[in-house]
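Okay, got some structures for you below.
None of the figures in this text is laboratory data; all of them are computed from the coordinates on show. Since the model is a prediction, treat every value here as computed from it, not as a measurement.
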Structure P
Amino acid sequence: MIKIRKPELSFWQIWNMNVGFFGIQFSFGLQQTAINPIFSFLGAHHEELPLLNLAGPVTGLLIQPLIGAISDKTWSPRWGRRKPFFLIGAIAASLCLFAFPFSPSLWFAVGLLWILDAANNTAMEPYRAFIGDKLPDNQLTYGFQMQSLFVGAGITLANFSLFLFQDWFSVPIESGSLCGTDAEMVTAIPKWVYYSFFLGAIASVTTILWSVWKTPEIPPSDEELAIIQERKSQKSGVKKLFEPIIEILHAVGDMPKLMWNLSAVYLFQWYALFVYWQFITPMLRTSLFGISNDDTEKFDTIMEACKTGAEISPGDVSFAENIQLLSEQALAQTGLMNGTYNMVTMLVALILVPIARKYTSKLVYVFSLILTGIAMLSMPFIKDQYVLLVPMILFGIGWAAMMGIPYAMVSKVIPEERRGVYMGIVNMMIVIPMLIQTISFGFIIKYGLNNNAINAIIFAGVFFIIAGVLATRLKVASEKGKV
């Protein structure tokens, strides 16, 4: 294992190199909260939502480990090792965010999601490896919890922008205008949503540029540089093409036991999180705003008739306009709730560092997963929009631990010279459960959960409890003799 001696960094140095996570996670926050409601505005049904989110796990599975393996074997004296990848990814993501609210149809929006996810994955994995590259072992937990702070801040602003812009800029639908020749269709994306995406497009590029500008990369050692140069000179084009894949397979074969145990935890944790992000707004439509599946079917029928030019009764027009208004309010409430839990993440991320040192990372992680499960199990039964913020506090504590502690644990047991590929493999452990969810959950909710979004969130809560139990098997022997 090649070990480079790294100097300890100051608070502001660690701060500056993590700033770019704000922009990346602003984009991710919009994906969490706004993408699935946009799909619904464009005509998607409950059972279709999991498969429409296939872009995330597929692009993450293919792109992150490949980019990680490639970046491990890359060095440019001018551009560095990781920086070119997360800068290119941020620029592409910004362009997609700007275009997304202009989607004229469901499948156009789905296509943009594929490009957006590919761009974010290109940026994300090298960025996480970049943090590990810069920090000595004794600062890894601190560095990755600082990452959690910016993760929380980016997603918080993304979600609160949706809540606030709906309040500030939402324009009520004029009575009787549903099928007017000059009227905007009820299924169109609300104009106030545009502003959040424009803000995200700006944040994605500017924050990455700040970190690129303020943080130099550590050059490879002479030994590592010799290996990189040798591979460049000896490998043919075909071998170079397949080398990252071969490197990934070898790394999986050599994977530390901690990562195998973590993969079992991640199976339940990330399956549950994907269920939550897809179905929290549909749950609120039912639990908080009283929209039933029958109401949704009637709304869709009215809209289809409207599109064909059929005459719609005043009662049906009024009904559809009310459903549209309540759906927008459900999206805004999701923004408020998700913003709350991410604000809590931002506040507690660094507080968890001394707690993890005292009680071990494993116990903090286990506790966080249990708290998140309790939060999800309680949400469907709360009927007040502000009381709903209480479980989001628990969720926020859990999310802070999930976004930092596992990466710090893994960073302590992987080889320095293979950090990029192993961080990519960690992402594979995230996206494989998501891929399984997108393929399986449409069937599960339709035939096993009565096509009910409330049942979907309860299902996710149970999965989080299981993840917490499995996390008790994780062991990091370097934590002062504790495991």
Structure Q
Amino acid sequence: MPGRRSGGEPTIAAVDVGTSGARAAIFDLGGRRLLEVRRPYATHAPRPGWAEQDAALWRSASLAALGEVLRRAPGRPLAIALTGQCPSVVGLDGRGRPTGPGLLYRDNRAVREAAEFRRRLGAAEVHRLTGHLPAAFHVAPKLLWLRRHQPDRFAATRAFLQPRDLVALALTGELATDGTHAAATLLYALEARRWHEPYLEAWALDPRLFPAVLPSSAVLGSLRPALVRRFGLRGPLPVVIGGADSQACALGCGLLDPGLASEMAGSSTCLNTVVERPLPVLEVTHYPHVVGEHFTTETGLNTTGAAVAWLARLLFGGAGAAGEAQAYARLDAEAGAVPAGADGLLVLPVLGDGERTDPTLRGAMVGLSERHGRGHLARAMLEGVAYAMRAQLELVLAPGQPLRELRVSGGDARLAAWNQIKADVIGLPVRVVEGDAAVTGVAMLAGLGCGVYRSPADAVDRATRLGGVWLPNLAARRLHDERYPAWRALWAARVARSLASGRAHPKGA
């Protein structure tokens, strides 16, 4: 019998190798999170536009968090499933050791290589085949940068893995990925659902550098015997490969068919919808759905939650976890007390040295006066993020994909003022999904993989837990409709200024 106890209610474990740290959680079969453990790690920026992490910490922090929840968890665990930040990447040598630091999704050093990818293979053709428009965000340009600037490190690599894949290898000894992670490389044929050999050949990339691709609900293998003993389990435990964090979030939010949008509201923002066929919009990214034959669209912003966290620390901060919670509560309350429009302030919430689609872009705050207080700054930051989300969702709506609701999950979904602002700016009802839908979604994949749920619809019915809903305020909506063109003009002006100044990230080591 799987698990550490022969009795007790059945449970499911989920691991998230996230941006700010790793966490492991235990769920009951109704989607209730019973226990969660987090282990943080740092992000390093040795140069402007770079973002690195110690990949060994992805592994050690995940194992530590998982071990603790399994030892402390009530009930009888049936399976483990995995998710994580995507697309971040690290190389492993022949002994399974990282050949250098992991490069994060927001690392923008590979601008030149992404441009080469577009120029050589054609931006529209790459998007048609892979569902993605080449950017420094993706794995393949990062690998081309490594080969060009750190050839010894590249030559020592025997496999390139994303954070979730690295932890899966540590848990099972098996080398694999899933379609959602593979899609973020620019080397995966979206509709054929396999590595695209002509692209590997075009860049002289050995196919053996990339793991086999499994369905997101597939059982990769069993927990290694040494870990069974280390975690105090009584027998083997199946490990389900899982999916990328935003894609698991879409499932956890209940997105199985077109009509709904989900937001993973964490350090970054990922917005997802379901489509039956990929959209002919170059700015919209596509992934295979973690279940079934549909596809998910994704548009995103790199540092939305991180920008709010920066402001909370700077103006509302306190020490420790309790101080952080109080800072967010004060920020939310003071922002909610300021009327819509923040008394003329406009914010571009770009604090990570560039955006996914524009590595030259930087943040801005316009209209500042001595009459403004910190509540105005907080309100303007929250509105700025909401405007950016509206711009991203308009890309999906342009081909005639109607949406009836935005479902929000993640740590920032707890901010009531922000939920109302999103509803007012975007013009959709905003419904909170209780807990963290990314981790809930990957637990649902574990349940599907080990036969707990009969179907994806059964998993959603049993495990997606919907909370409060915020409806658009018509007066605020009209005001934001008037202000939105000014915000778009500010974004365009900042882009133009960056281009005119010749600002770019370093192209080499």
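When semi-axes √(5λ) of the Cα gyration tensor in Å, for residues 108-211 alone is computed for each of P, Q, the one that comes out at 21, 17, 12 is Q. Work out the source of 16 here, i.e. which of P, Q gives that when relative contact order in percent (Cα under 8 Å, 6 or more apart) is computed. Traced to structure Q. Taking helix-only ellipticity at 222 nm (-39500 (n - 2.57) for each DSSP H run of 4 or more, over all residues; to 500) from the coordinates of each of P, Q, which one would give -24500? Source structure for this number: P.
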